[in-house]
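Peer 1: Multiple structures follow.
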Structure 1
Amino acid sequence: MDQEPGTHEEIQAFAATFGTSFPLFAKADVVGSTAQPVFQYLTAHLGDPKWNFTKYLVGRDGHPFKRYGPKTPPLSLEDDIESLLVAPRAKL
C-alpha cells in the first residue's frame, strides 16, 4: 500500500521529533500477499484495516475478537477488553 514512504530509520527519526518514548514496530505490510503473518491472521477473521490506526482486539485465547475503525478512541475499547479478561480461559 506504501502509505508511509519513509524507511524504518526515517520513520523512527520523524517520530522522535514528537518526543516519542515508546518502542515503535518496524514498518511492515498489513494487507496483501506480503502482509506479516499476524495481519494475515487478523484480516482473515476480521477483515482488512479500513485505514491507518485501525485497531484489532484479540482475546487472551488468541482468537480475534473485534476490529475497530481508525477514529475509534482507544479508551472506548475498555468494556470489550474487560469482558475478555473475565471470560474463562480456553483450553489449549
Structure 2
Amino acid sequence: MAQFVAERSWQRFHNAKNLSMSLAIEAGELMEHFQWLTTDETVCGSGFDIKSVGEELADVVCYALSLANALEIDLSSTIGAKMEKNRQKYPAAADS
C-alpha cells in the first residue's frame, strides 16, 4: 500500500483524519450491500453480488493498512497482541 500511495504522490492526503474517514466511508459502502436483506439473504451470494462485496471489503482493508502505515503502527504485532488479549477475555470452552 505504501508503494502504491508513493507512486501517486498521495502522501499529503494520507493522514490519520482523512484515512479514518475514508475507512468509515468504505465500511458504509460495504454495509449498503446488506442493509435491507434478511438474515437468510445474507448467506454467501444468495441476496447480493459477492464480487462487489469483495471489492468493498478490499477497499476497507486497503484503507486500514494505509492508516496503519500513516500512524507507523506495526499491524502484524498489534493484531497478535490484540488476539492474545481477546483469548484472555474470551477463553475457549473447555472440552467436555
Structure 3
Amino acid sequence: MPKNILKKFICIADLRTQISGYLYGISPPDNPQVKEIRCIVMPPQWGTHQQVHLPSDLPEHDFLNDLEPLGWMHTQPNEVPQLISLHMLRS
C-alpha cells in the first residue's frame, strides 16, 4: 500500500471510533496478477469503538471507472493477534 495513502487514512482516523474505506486499484499492463492500490474511497459511514457501518452498495464515481475494487480496510482501537469473526465473514 502506498505510504501516502496509508498516512492520510491514519491521520483522519479517530482513536475511539472505527473508520473504514474501500481499496481501489489497477493491475500494471505487464503483470495482471499484481494489484496497485491507487485510492481509498471513504463513503458516508458511522461507527463506534466496536464496529463501523457502511452503505451496502459500492460507491460510484467517474474517477473509479478505470479502477477495480480490491478490498476494504478499517481501524480499530486495539491491536488483535488474529482475525475476528467479522473479518472472516467479509473476506
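Every read-out reported here was derived from the displayed coordinates using simple, explicitly stated rules and does not represent laboratory data. Predicted model only: the values in this text are computed from it and were never measured.
Peer 1: For which of 1, 2, 3 does Cα extents along the principal axes in Å, for residues 7-54 alone, calculated from the coordinates, equal 35, 18, 16?
Peer 2: Structure of origin is 1.
Peer 1: While we're on this one: Any idea which of 1, 2, 3 comes out highest on percent of Cα pairs over 21 Å apart?
Peer 2: Largest calculated value belongs to 2.
Peer 1: Taking helix-only ellipticity at 222 nm (-39500 (n - 2.57) for each DSSP H run of 4 or more, over all residues; to 500) from the coordinates of each of 1, 2, 3, which one would give -8500?
Peer 2: The value was obtained from structure 1.
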